[in-house]
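The numbers here are math on the coordinates, done by the rules we state, and not lab data. Given the structure is predicted, the values throughout are model-derived calculations rather than measurements. Cβ atoms are built from the backbone, for glycine too; each structure is taken alone.
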Structure P
Amino acid sequence: MSGGYKDVPALNGAAYNEESCRPVREVLNIVGNKWSILVVSLLEDGTRRFSELQRNVDGISQRMLTRTLRELERNGLLTRTVVPTVPPSVYYALTPLGKTLLVHAKELAHWARQNHPKMLQAQQDFDARD
């Protein structure tokens, strides 16, 4: 931990230090961006073409979708299959590791839907104090 938070008890007695926090930071950098969880969620029901993903992720550019898919592929969360047609067809599917992420992403989405109104109210209460 940093600065004034050294007295915060660690989960399960584990120490918070640079080494123990690195995996969490790195994973959150990958899956915590604006698009990754949406893409993973779209692949829940199976393989999808690039164009299908792009149509179903509102507001994502072709470039950003490509970057997101490459990052997820690089980290073993999805596979990319190119079928040599004219033009080539590109398909994406979750790997077994990606499917384990999906379980937790769905839990987080459920938590967010349940608690978002409470968070909005807390923001309003906080802002009203100023």
Structure Q
Amino acid sequence: MEKETPVKATLKYVRTSAKKVRDVARLLKGKPVLDAVALVKNIRRKSARLIGNLLHSAIANAENNNNLAANKLMVESVIVEEGPVLKRFIPAPRGSAHPIRKRMSHIRLILKNIDKK
């Protein structure tokens, strides 16, 4: 019996905090791929645009590498992890400085086939 492998796509070092990306990622879990694409198109956030591009990449991986149809795929999970942090300082009154943390994140998208044979 042949074990089915999930389709994966990753996006690393995204200049957006993981918290902001997770807000959009939570909406996609368990949805069919075509519904997820439509949902992401209607969300006006930078993280939604990034996840949309990643979703298109995962669909292309499924079609080209695994010979799967896009309408038979479902979003199994969207995993958002913390990436490295750029530490900067901004001048403050009386010769002091305040720290600024420019956060990054890594996004992993996993699709699975819902067509049962």
Structure R
Amino acid sequence: MIREVTGIEVEGLAGGKGKATRYEIVPKEELNGHGRLYARIVLAPGSSVGWHQHVRDTEPYYILRGEGDFIEGKTEDERKVTRVHAGQVCVIEVGQWHSLENNSDGELEFIALIYNEPGYDNR
């Protein structure tokens, strides 16, 4: 199967600020209960993915282009900031909180895959 991937503009991704464009690589329905997102995301300058927690799943970000601040914590109040750039992977573990901010003048592009912890089916 071959399909075209079309971008959808999203305002305030996961409660963040500014604009993002989401290119759904594989829809949730085709992940067969193993996850809920496989997408390429482009964050405009000054935009962010909001601070949120992953309860029954995990999510790596593979940074394709640009740079930004990856924020992570094991609790809602704990926040560690790391500057990230193309070629790096940010791993969000089950139960962890995180955010990603584009504080640069250029776009920040990454691949996001949200998949379930072992034994969990989110259908």
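Have a look at P, Q, R and say which one yields 1.7 for distance in nm of label points 7 Å out along Cα→Cβ at positions 73 and 89, as calculated. Checking each candidate, the match is P. Computing helix-only ellipticity at 222 nm (-39500 (n - 2.57) for each DSSP H run of 4 or more, over all residues; to 500) across structures P, Q, R gives -11000 for structure Q. Name the one structure among P, Q, R that relative contact order in percent (Cα under 8 Å, 6 or more apart) of 21 was derived from. Only structure P yields this read-out.
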